[in-house]
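Right after this note come the structures.
The numbers here are math on the coordinates, done by the rules we state, and not lab data. Being a predicted model, the structure only gives us computed values, none of them experimental. Cβ atoms are built from the backbone, for glycine too; each structure is taken alone.
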Structure I
Amino acid sequence: MTTQLLPAIAQGVGLTLYVTGASLLFGGIIGLLLVAAARSPFAIVRGVATFYINVVRVIPPITWLFLIYFGLPQYALRLSTIQAAIIGFSIIASAFMAEIYRSGLLSIPEGQREAAHALGLSTVTTVGHIITPQAFRVALPAIATYGIGLLKDSALASTIGVREITYYAQQSAKQTHQGLLSFIIAGALYIMISLVVALVSRQVDLRLRKKIGVA
């Protein structure tokens, strides 16, 4: 039975990775804009960014998915299940990634910026070659952890019809009446993917440590 269920449920791995990866990418890009806005010298800009981050983080992911997939059609904006899932998870990811970036930036001593300016380095050079590499290394474990969390949250996309791992597990359970085994297999697939993500992030972290000379 396992040999039949595994291929059926594994069909959803590709779409699970696609939704997770796209959402993390778009969320990461928007998160950069948010953290820049949150550090703006203008109070209004900071206030808007902070309000967005706080509001997005407290609303459950499934609520975002339903608002986008079932709510937007009322305003003549119809999205596919995959589009709705990526937009919803990207919105959520942007707020969490902004906080991760902020923590990474705060970990860098202010003295490094002052030293760079004293050496005559431009702000772009300072941020691009001194601050960002160190901040990214510090933030990488948190990014990987959030990525794994987002992978698990992607299971909620099955509620709007996205054919990812959990969707196929549900279908297999209905067809074979092997609900326990179906979801054990689904859980094992999530664990395997999470382990790969953790290992990759660990290798990237080690490379960055060697590159910037951190033990």
Structure II
Amino acid sequence: MRQFVVIGCGRFGASVAKTLYSLGYDVLAIDKDEETIQEISDSVTHAVQADAVDENALKTLGIRNFDVAVVTIGSDVQASIMAALIAKDLGVTTVIAKAKSELHAKVLYKIGVDRVVFPERDMGVRVAHNLVSNNILDYIELAPDYSIVEIAALDEWSDKTLKELQLPHRYGINVMAIKRGKEINISPYADDEIKGGDILIVIGHNQDLRKLEKKSQ
């Protein structure tokens, strides 16, 4: 089982740490604020008050033994960069960090961070897409040009197979999965039929996805 260390337990960091713990993973939460650590202590495996830029402290905590480090320090950019750098230097396999700006992200990537997330921006993107289309339920940007979208099946798709709908040809999207109630059909076949109320998880170029959004408004 993979082990996670979450460095910085503000609103976003605490949410990440608690969710990972609820999913059954070992989670070490680190924050320099004692009150923050007390608040999260019952929701993770271990919670420790420590300065994220103190290499000796992080070394003593054994973070090199963790598979993934999630650096979610928000207000102090320098501390965020230093904590990520220390985690990489200590040998953490995967380091994910929260960024406040594109410049912050560039620096994080330069020092070897494996993935950078923009929680506020990403949430803003999701909310905006949800607002303009009744059918768009979730929107995850994979790259500047491609995204994964969770979309409620259009009425005109009901009782038709994927082969009949020809979604790659008509909309430039590929269906990754179909959710029907609690059941999920991963990698559906061309003969699989769409029913009213189905949720489709699709991937496509952002330009094609925007056309689909307009269709579903």
Structure III
Amino acid sequence: MRTALLLLPALLATGCGLTTQVRPVPRGTLQIEGAAGGPLVKLGPVLPVPLSTVGARYGVADRVDVAAHAHLTSLAFGVAGLDVGGSGLVLEQDGAVPAVSLGGRVYGFTSVLSSRRASPRAYVEVSPTVSYLLGGRFLSYVSATGLVQLAGGRPLLSLAAGEEVRLGQWGVQLDLRWYQPDYATRFNAADWQGLQGMGALGVVLGVNYRFGGDER
């Protein structure tokens, strides 16, 4: 289990199966969500690492929500993971001027089902996002994410672009990501599919459902 916990920074760098927090959900809205995906790696065929999460988001104000997610994939390694955080809308969309939001999460991971437990690990993530809502249904966005371990270490970076489509109370979101674009993954044992040997490209697919609140 200690070895699994030491591998968590690499899992976190891949986004842990979380989609981008594009905009906060409306006040009074509860959103249940799940996501899966990660960096592309060549294992015969090129496939995304199947990282997955489930969680919920709630709109506490007109421009602010809070969220929490359980990390399912890490449990396969004997590690329990949880994140809590939220997002806020800093700037409303106004014609050609896009909306700007700021999301943040705190991650906690600890080994479980082991007689020899490793020390818990905690991480902080910050993600600014620029987005356009078209036709009240199509939400296009670009985002950057920085993540750092609270005990120290260099920040882990990723870039994302994607689309969320709202179908009534349902929503489907597709993130296209470039994980750690500043890191030469061509020197790694795993055959990560990056750009010019830097970082790893990846994909995360999310689905959500909303209860209550006002649609926007």
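Could you figure out which one of I, II, III the value 4.4 for distance in nm of label points 7 Å out along Cα→Cβ at positions 72 and 96 was computed from?
On the way: I: 2.0; II: 1.0; III: 4.4.
This value belongs to structure III.
A value of 8, 27, 30, 21, 11, 4, 1 was derived for P(r) over Cα pairs in 10 Å bins from 0, in percent; which structure in I, II, III was it taken from? Walk me through the numbers before you get to the answer.
Values: I: 8, 27, 30, 21, 11, 4, 1; II: 8, 28, 25, 21, 14, 4, 0; III: 9, 34, 36, 17, 4, 0.
Derived from I, not from the others.
Determine which structure produced the value -10500 for helix-only ellipticity at 222 nm (-39500 (n - 2.57) for each DSSP H run of 4 or more, over all residues; to 500), calculated from the coordinates; the candidates are I, II, III.
II
Looking at relative contact order in percent (Cα under 8 Å, 6 or more apart), point out which structure of I, II, III has the largest value.
Going through I, II, III one by one, relative contact order in percent (Cα under 8 Å, 6 or more apart) is largest in I.
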